[in-house]
Structure I
Amino acid sequence: MRRGAKTGWIAAGALLLASCGGGDSPPSNGGATGGGPPPPPPPPPSGQVYSIPPAESLSAADVGTVIAQAAAEARSRNTAATIAVTDRVGNVLAVFALPGAAPTAVIPGAPNGDDIDVQGLTIPSAGAAIAKAITGAYLSSGGNAFSSRTASMIVQEHFPPAPTTAGLESGPLFGVQFSQLPCSDLAARAGEGLIGPKRSPLGLSADPGGFPLYRNGAVIGGVGVIADGVYGLDSNVLDRDNDLDEAIALAGTVGFEAPVSIRADRITADGTSLRYTDIEYPQIGNVAGASFVGTAGALVPVTGYYSGAGLLAGSAYGSEASGIRPSTAAEFSIRDAFVLSNGAGANRFPVRAGTDAGDIAAPITVAEAQAILEEAFTVMSRARAQIRQPLDSRAQVSISLVDTRGRVLGIVRSPDAPIFGIDVSLQKARTANFFSGAFAANELLSAPGEVPEFVARTRAFLGDPNALTGGFAFADRSGGNLSRPYFPDGEIGQPHGPLSRPIAQFNPFSTGLQSALVLGDLAQHLGFVTGASATDAPRGCTGLPPIAGGNSRLANGIQIFPGSVPIYRGNVLVGGIGVSGDGIDQDDMISFLGLHNAGQRVGGFGNAPAAIRADRIVVQVGSRQVRLRYVNCPFAPFLDSAAQNVCEGL
């Protein structure tokens, strides 16, 4: 079992300040169908390769039903809970606390008791519930249904996580929990006029008790529950937990269940089936028909997220009101492209030229930016998906492009790509650009707190006093190698990577440089949510120096799992491309091969010269030498071709 109840709460504001130095059996619950097979998607319109998700949404009455059902299950288990419901793009539609629900929960501490970053914090229960609901909604699509338990399985130091799997590599989405951050410059904030995607108070959650909500095969939102007082994770997938949060949240999904055929336990990564839930529908009570009217408890206002003034209706994904819509012909010549919109018809991130003319001789042009995004989209539309059902579905991802200042030069996505990939693709693009630049070391050295120490650690680890000054091109896979608590990844007894915490102090709430960069922003934001601070976190993470009067180059944090490459004009860095939403090898291929094809189409730019890629870096580990990785493209990658080794020699 993964966790037990804890008592002795500490005031959230004071602790924040101190911290800174599945199952698919047929259900028998009176009406839930377990989702059944999803309806077959309509064939794509002529000339298109993707189907558009149906325009479904949660009504205010639906939100009340989800809460009433979850509350009924909580009462049947003689417990109180805080319940949150969001729509697919993260708008918080309700937060409800049953009588006696604890206002706070606690994050597990470091293994060695030396808490750092967000380890050991007391956090608002409402924030935990919102993060779980957003996780269920953001990680899911019409081809895959992932829960916060799925997230737990794929972010830990070994995959799958269990006492007997020591020695295996880390989870495929190691580090994704530090995305959708409340300080992100991309994620929208309630009340600012932008619709979605919205930020999360705690990033993505690895604590079971968050599920997606579906109607007619389409994601319409998420539900999240905190009742047991611990915002943790499941460190052993070999047993089945009788998880209180998960049971209550699953009850909330009755009538809105994920289709059985696309749940996480129908999807594999590295040959391992993922986990959707440890609680099956027959284990919950007959909650169908529960009514919000008369349900004991109260709607809870959450500063920065929800006013508490009634149940809200969600937006229909794909509509202008959702903030994500089909592109116009003037925005992209390719069919099926979706873009982020401001709610009034304007593309939030239109394709544009690089803003860094004062820093480099030849920035990315508009034509080049358009070609990079379109060619990456084309590779995606041919690629065989890793995480989608049915088998041989097409990959669906989000693609972000940045210049050397980290400024967005365009974002494009497929119609049904998971929402989490929007923010993550931008993190990846910025991370590849940043660590490949001549500026990386100096900007890290100027950051507050512990951040500068990671520069010295990296230089000592690599035996290179000039590391992080532009001598090598780093893909996200390369920097991820250095961000694992074992190097090489997963090998027990080996040293930790220089950008990671040592294993004695590591857990997913303290990953190393990634978490240290955003610690101050997270603390300030949680203080704002709890009322301990009058000021919210700034719109732009990391505390690195601002560039050209704007945010830092890493204004939504860094990411440490694969799916990005830097962009070069000859030997000169000019930006980065990031991809997220499918398997990590697919993400690698779409960024690497898409960039190559764009360079062939337009000329004058492309991938980093082979001689300076990070896979030329060799690290001495004991008596052997270990080479960093750059990209890893998948086997049999395309649906329309039997070609193999499609990235070899490029």
Structure II
Amino acid sequence: MSGVERYPNLFSPLDLGHTTLKNRALMGSMHTGLEEAEGGFERMAAFFAERARGGVGMIITGGIAPNLEGGGLAKLSTAEEAVQHALITSAVHQADPDVKICMQILHMGPLAWTDQCVSPSGVRSRLGPFAPSVLDEESIEKQLRDFETCAQMAKEAGYDGVEIIGSAGYLLSTFLVEKTNLRTDRWGGSYENRMRFPVEVMRRVREAVGEDFIVIFRIAGMDMLQGGMSWDEVVTLAKKVEEVGASIISTHFTWHEAAVPTIATMVPRAAFASVTGRLRKELGIPTITSNRINMPDVAESVLVAGDADIVSMARPMLADPELVNKAAEGREDEINTCIACNQACLDHGFTGRTVSCLVNPRACHETELSYEPAATVKTIAVVGAGPAGLAYSVVAAQRGHRVTLYDAADEIGGQFNLAKRIPGKEEFYETIRYFRRMIDVHGIDLKLETKVTAELLRDGSFDEVVIATGIEPRLPDIEGIEHPKVVGYVDVIKGEKPVGKKVAIIGAGGIGFDVAELVSHEGKSGALDIDTFAREWGIDFEHHPRGGVTGVEPVVAKADREVILMQRKSTRLGRGLGKSTGWTHRLTLQRRDVKMISGVEYLGVTDEGLHVRIEGEAQVLDVDTIIVCAGQTSLRVLYDELEAAGASVHLVGGAFEAAELDAKTAIDQASRLAASV
């Protein structure tokens, strides 16, 4: 059975009246950082064209501001700027004339990166870098005109449509919510007045572009704010936006300030689609749903359930631009699945770096990182089948090199085999599945349970040797560290050593937090069960109180353990975690009563427990298990031996740098090295 037959809803066209979408797969909006980069439009043209060739029906760009005060970043308000955007639209339509591309108009309001930022009442966002100015009647009219102009320029640039974002704490949504709209004039007060501005934006844009142009309005179907929008308000706004000319309603599920994760890997697949389905029943135009829909079977199930007309997949298109084509051709097992780690996409975007993808470092780097056929085919040995070794092997073999991949273990994956066991990180199974399939597709000679020696690799059989042997956990120099109470994180994660009722964790980096999550967790993984996830984060999908969360207390299942997570540094624990997800890990552990202590000096381990000094006071922590998560050291003995023998040998991944175990860096480094061989 072909993929088109297996996913008939996903591959059915959608008639919008003046135009037709060839399928229901949308590459949703994501700001890439290329919008402001030198040569960024040429790079975006290559980036979006590759996704167009990959089979999507429609693409929405990252956000473009309608004026300077709307973003402090890329804007579109002049004919000269429209010429730059034409590079993108031309590239997409040349790649596939049937693919529609829409530009997102993003007015960031109080979140804008400029001291010219504005908002309805001057309420500063806790995430905004500047205090916004209050919009008066004249400046409100200016914003409306600028939206019109931006949409007109988008049409002139060759876009098939625009998306107006009315959610997430950006300008339009700050008019809608009472906490950020304190006005008493016609733009505030009653809900009819509060929704006047976004409705007027929609009306003005439709008048500016005419009827033969897609106009999408993105609404907060559930904004996750205490005291946020009620369900009736969501429906009222959606119907009014439809009335004044929206082609499609797209649902969003958060404000950036909300204390509920909506796109991290701990969120179940398609967790929020039912909210879109409920709204869809109220409307006469198509709806888009999004968030954690990362594989074709998930997309198809959403469409079959009637929860949307179009399925948005933004990060999955970073991970694999060929996702839709692979689904159509029945090659789902070859999809490089988005694992929602956010490390190279959102974490980069929120810190002003160019967006990419942990599992696909070519994303947003298409013009500089290419996997062209090798001019000279080489025979290459890769030692270590963790993320770095797998990435190198696949890219090198894809380019035509003959690759033999060795590992002493009985399965591929390296450290990913630990990550996948952590509740909330089950998506890591997908990356291992993808690499295992690529080994077969590209004819890599895989040799597991093989202990590689320098003698094996020095016989002249290989032109190049790549050492990706990874790391080994570091054992800190603490008196009594060999005590039976002390166990390593590897044994704990694999379940090979028992963990007692009173636990101290030495080291609060990413692995320390993962171990704390594991040993404090009880019951189902919220990532695999929507009801569990909703309870843990205080979401009421059934009754939909204001924001979906107002008055709902999170109910967290926790193990019958006392857990202390500690670090030597005096800084806040978790400071080095990802910007978009670190807060979720800290909050989860706090709700499970995990005690987090910084500035700890470790004095020793005895039968009494762990001896420490905290804030100058020596004390003994009465614990029965001490789990060491104190960093790693590189395994590079084999490299040193081969280098000394004069072999052409390279280091990648943890074997190259183990200071911070980082799959993103390892896969990127290995892929780039393999692209150059």
Structure III
Amino acid sequence: MLRVRLAFLPMLLFGIAIVYKIGVIQFVEGDKWRSLAAEIGLEYRAIEATRGNILSDNGSLLATSIPFYKLALDPSRATQKMVDDGLDSLAYLLSKFYGDNSKSTYKQRILDARNSGRRYVLLNRKLIDYQEKKEMEQWPIFREGRMDGGALFTKVDKRFKPFGYLGQRSIGFINENGRGAGLEYSFNADLAGMNGKALYRKTVGGKWRPIPDASEVRPVDGYDLETTIDINLQDVAESSLLSALGHHKADYGTVVVMEVATGHIKAIANLSKNSNGTYSERYNYAVGRQGLREPGSTFKLVTMLCLLEDTNLKLSDSIKTGDGVEQFYEESVSDHKEGGYGTITIKEAFEQSSNIAMAKLADKYYGLKPQKFYDHLVDFGLTRAMGFQMVGEGVPKVKKPEEWSGITLPWMAHGYGLELTPLHTLTMFNAVANNGVMVKPMIIKRITKAEKEVNVFNTTVMNKKICSDETLAQIKILLEGVVENGTANNISDADYKIAGKTGTAQTLKNGKYQKQYMTSFAGYFPADAPQYSIMVVIENPRGYSQYGSNVAAPVFKEIADQVYAKNIEMHTELASDFKRDYGVFPVIQAGYQPDLVTICNEIGVSNHITEEADWVRAKIKDNSINWKKNEIQRGLTPNVVGMTLRDALYVLESNGFRVNISGEGRVKKQSILAGRRASKGDIIHIELG
């Protein structure tokens, strides 16, 4: 037993020695060893590249990276003479700039670090901007530079959107985990650039600081994205949508404005209701999977395209729609007019959006050959994703004919039993506007580096001709008829022609249709020479009016009015021999409403106030004048064409413009188009005539 104990004694003494040594290292020599560990803690770490910009169609910044800086100091770099001559002044400037510590506190922190041999002191966690950095670089000691003075400015890029929430979801984001949405995420590889590398040393406190004289690999900054977005149209689209959503207390809505010939997306807005009743852009319903919905009556365009292409039907042919309810196999289809439409022409059936007419025609001509109808949907690109330039595009849900039941085709004919994104529906209407040529929607025009093109995206034709010219001509008549005579005649009072189709579809949730509706309007304008197509969707409007004609169509009209007002090329010029009939109406075009009403009343001209407003424009209807609101918004160029010089000067100068004038009479032209963004002090020339 004694031998065992004696054998164990050396091990016990050895263990005690280890514990003692650990204690000495930890508590007595701790600073020494921690300092040594810091000295050998070298590592190449990434220097983040500056992220590329996202630009509008005219080069305005939609998203950019603004550099900020953290200020640190290597107190060992400065000579003793620099410290003696400049530390007091430097400490004073730091105290005054940051306002968090006294001059003496900053001075003592720097001296303590210098005396203890520390090579890195973070002077303040507050980020400074570029101008502040330039100012600091002139301060005592700092002005000697990084190598001699020891000033260390570490760049930190912050993403900034100059237009705030405008187009927020389309511009998108990307988080620290590499996840995100919109263009920031979809084009991250191009925007991100390539990080560089620099040698860093780990400090006693566990922080990493760059070694000023070590070699480094400089980062390669990211590319810029030039989008197709028109920032003014984006503003109009979001404002119009927001107003409609609030008025109807709807759940969410989306608007897409597209250039007909190119497929360029000029505006894309998505707003949904928050828990507090406000609206913000959180998801891209126009493009994404959550935007997939049964399209309702806007799909009747597709049904009529197929029918007119494959049959001898004429728009003047009659069809019996009965009393408004028709039985199809085990289900019934209803029209929204109580008592039904009776016997009507096919043109009237489309204009009034008869579900029964579409269901009967589709069942009659495709009931025994459903594959033929489905093949059209394939040709129209309505059964697959389009390859849009954003991640997360929704794929249409369209059953194949072998999965159909007897009711599938009649229901599909009026927009039920399949799901499309708003972008798919718009692309279909845009093809009609584009004389049958279906182009792929696009939102990125080019990728650039220092204004040099890296990649260019051209318009892609998806279908060279969706139908014959004869069918196309008939379809255009139908779409124009919807606005002139049908469900959208409430927007027929424009100075230009509109073609389109309303849609109202019950919402399907958990396999059951709810007493909630998705309202929509898809169309294009000017109908006789289409330049823009627009899709409007508003989900679950509340109140008495819950139809596409009352909810979505007015949003289309409001946006189209703004586009028309700002695009002088759309306006039809008066004939060269045109003469005003001064014996019928006085020359009244625009001005201050109370004055114009007084003038008309004095000379006996019938006039009506349709909208309460200070500034109005005259619209002649029959034998009277209707006063229409002339929108005057701060920050936007007002429309003063037609005003007297006095009124024009008042309006323009009140909005901060400096005005140059030529000619006599009323304002005939203005050098800056109405609706353009403007700043105080801008110069505008007005021509009188």
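Numbers for the structure displayed
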read-out: Computed 50.2 for mean projected area of the Cα convex hull in nm² - originating structure among I, II, III; value: III
read-out: Test item: distance in nm of label points 7 Å out along Cα→Cβ at positions 327 and 639 calculated as 5.5, pick one of I, II, III; value: III
read-out: Test item: percent of Cα pairs over 25 Å apart, for residues 63-438 alone calculated as 59, pick one of I, II, III; value: II
read-out: Given 64, 34, 33 for Cα extents along the principal axes in Å, for residues 231-422 alone, calculated: source structure among I, II, III; value: II
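Taken together, the values in this text are just the output of simple stated rules run on the coordinates, not laboratory data. Because the structure is a prediction, the values reported are computed rather than measured. Cβ atoms are built from the backbone, for glycine too; each structure is taken alone.
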